[in-house]
Structure P
Amino acid sequence: MEPFKTTIEHLQQSLVDDFKRWAPNEGATVSQVPGLSFHRHLSPTAPHVGIMEASLSLVITGRKRVVLGNNTYDYGSTHFLITSIDLPVTAWVTHASPIEPYLGTLLRIDLSVVRTLTSEIKSKKLGEATPLGIASATVTPDILEALFRLCRLTERPNEIELFAEPIKREIIYRLITSSVGSRLVALASKDGASSGVVRVLNWLRQNFRERRSTDDLADIARMGVSTFHRHFKAITDMSPVQYRKHLQLNEARRLMIVTGLDAASAAYDVGYESPAQFSREYRREFGQPPISSVVSLRRSVQSGD
C-alpha cells in the first residue's frame, strides 16, 4: 500500500507545484489543450447552477460539491467525478483559502472515443452499467500521471497537436476500466435504453424552445411512454419537463449576461409565454430574481472570480 500512496502524493504535489504556471489567476483558465481547463479559487464560491457537460472533474487541493437532483457529491483530492452526459447541476467550491487554494481541472470527454475504445477492449470486463449519468470514484496513479502529462503540454504548445489526443484517449481508457466506467460505456453506446434517452437529451438541447409532450419525446427515444419516463429519470434524476426547464433558464441567463437582453425578452426568446412565470421559476432555480442575479454575475465576471 505504501508505494501506491507515495505515488499518488508525489503526483499530486507535482500538479500543485506546476499549477501556478498553468493557471496563475483566480477563476477559470481555458488552456491551449482542447477541452482542458484549470480552476483556481482562494475562497469558497457561491453555488452555481449550470449545465455540466460530459467531463472528468479532478480536484488537486480543496474540496468541491456537485448536486444533481437528490444526489450530492462532495469530493477532494482522493476522488474524481465523471459526468457521462450534459446534466443540469449545482456546483460550488466548499474548501479554499489563500494558504490552501482550491485547484482543480476539468476535461471534456469525447463520447465517440469512448465508443471506439469500448469496441477495442474485448477482453476487459466492464461491469454492469448503473443508469445515473454522474459518478464518483477513487483517483488512481494511472489517471493522475496521464493528466499530469496532458497538463504539461500547455508549456509545450508545439507538441499539443501531436500528443494531446493520444493522452486524452489514455485517460478515457483509464476511466472506462475504472469502477464507474460502465456508466460512460452505457451512455456512449448507440444501442439499448440509454441510447434512446441520450437521443432525446440531444434533441432537447437543440430544440428546448419547443414545447413537446412526453409522448412525442418517447417517440424520439423509440420507447413506450412509461418506459421512456422511467429511464429518463434514472439517467438524469429529473423528468423531461424539468430538464427542458433547466435548459431554458440557463440559456435565458446567458442571453441576459452576454447580449444584454432584459428579462421579458429573454423569457420569450427561450420559449416562455409568461414573463411572470419565467421570473418565478428563475428565482426558484438561481435563488435570485433575474435582474439581481444578472447584476451579481456581471460583477463576478468583471472582478475575475
Structure Q
Amino acid sequence: MRTTRKVAALAALGLTLAACSSEAGSQAEESASSAPTAAEDVDFPEGSTMAELNEAGAITIGTKYDQPGFGLLNPQSGAPEGFDVEIAKIVAAELGIPEDGITWTETVSANREPFIQNGQVDMVVATYTINDARKQVVDFAGPYYVAGQDIMVAEGNPEGIEGPEDLAGKTVCSVEGSTPAQRIRDEYPEANLVTYDVYSKCADDLRNGGVQAVTTDNVILTGLVAGSDGAFELVGNPFTEEPYGIGMELGDTDFRNFVNDVLEESFEDGRWADAWDRTAGAITGEEAPEPPSVDRY
C-alpha cells in the first residue's frame, strides 16, 4: 500500500511526469475532488480582513513551486500541489472562498516578506519558518508543522558527511533568504556556501558535482531525494527545529487569530492529517505526526 501510494504521489507531483502523465492527471482529479468545501453563511466583523476576503470571494496566496510534497507546480494542471497548498485551501474554505477563488503566486524564500508587506499576497504558506527576526516585519499563524534542517548528499555519501560539522571545506548549497542558509553562514562558516533562489538549482548542482551537499529542511530534502531516481540520499541527522507558519501582514491580529483557530480545528477534525497523508506523507511513507501546538504570541 505504501509503495502504491508513493508511486501515485510522485506522478501527481510532477516528479515522474514524463513517464506517468496519466497517473498525474488522475491524481490531479483526486485532489480536486477532495478539496475542502467553502463555508457558507459565515459572518465576520465589518472591516476585518476576513470580511473583505469573503466579500471578494477571492484570495491571493503565496507558495513555492519547486518543493515536492509541500508546494510543487503540476505542469499539467498549472496549479501547485502539496501539503502547504492543502493547508492554504483549508483556510480559504473557512473564509467562504472556493478553490477556484484562489490565485496562487510563486514565492521563493527571499521574497516572502516583501510580497506580504507590499500587498502582493494576502498570506504566504511556503515552508515558512517562524523566527523572531521575521516576526518584526510580518505576523505568523501556526505553526502547522515542525521540520528540522538536514543535509542531502550524492548517493553513497562519497564525502562521508554525517552532520553539519562535516561541511567544513565542502561546497554546500542552500537558498538565499532561508533560515538554513543563514545558519550555515552563522554557525558553520568553514563551509563554502553557494545560494540560489530555488532548491531545484541546488539539486542540479549536486547531480552535476558542482556541490558536495545541499542543506535545508528535512521534509523538503525528502521530496528531492524521492524524485532523484536514486541519485541523492538524506544524511538523516536533523540538527534544528523549523516551525512552519502562515505569514500575513504585520499587526493584523484578528486575521492571525482567525487562521490560528482554523488550524487548531483542522488538527482536531482530521483535515490536517488527511492533507498530510495525501501529499507529504505519500512521499515519505510516514503517517501524519502529532500536530504542533499553535503559538498565539
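FYI, it's all coordinate maths here, none of it is from the lab. Being a predicted model, the structure only gives us computed values, none of them experimental. Cβ atoms are built from the backbone, for glycine too; each structure is taken alone.
A value of -10500 for helix-only ellipticity at 222 nm (-39500 (n - 2.57) for each DSSP H run of 4 or more, over all residues; to 500), calculated from one of P, Q, originates in structure Q.
So if we calculate distance in nm of label points 7 Å out along Cα→Cβ at positions 224 and 256 for every structure here (P, Q), which label has the highest result?
By distance in nm of label points 7 Å out along Cα→Cβ at positions 224 and 256, the leading structure of P, Q is P.
Here distance in nm of label points 7 Å out along Cα→Cβ at positions 152 and 168 has been calculated and equals 2.0, so which of P, Q was it run on? Value 2.0 for distance in nm of label points 7 Å out along Cα→Cβ at positions 152 and 168 corresponds to P out of P, Q. Of the structures labelled P, Q, one was used to calculate relative contact order in percent (Cα under 8 Å, 6 or more apart), giving 24. Name it. Checking each candidate, the match is Q. Matching task: 24 is the computed value of percent of Cα pairs over 32 Å apart. Pick the structure from P, Q. Here the read-out was taken from Q.
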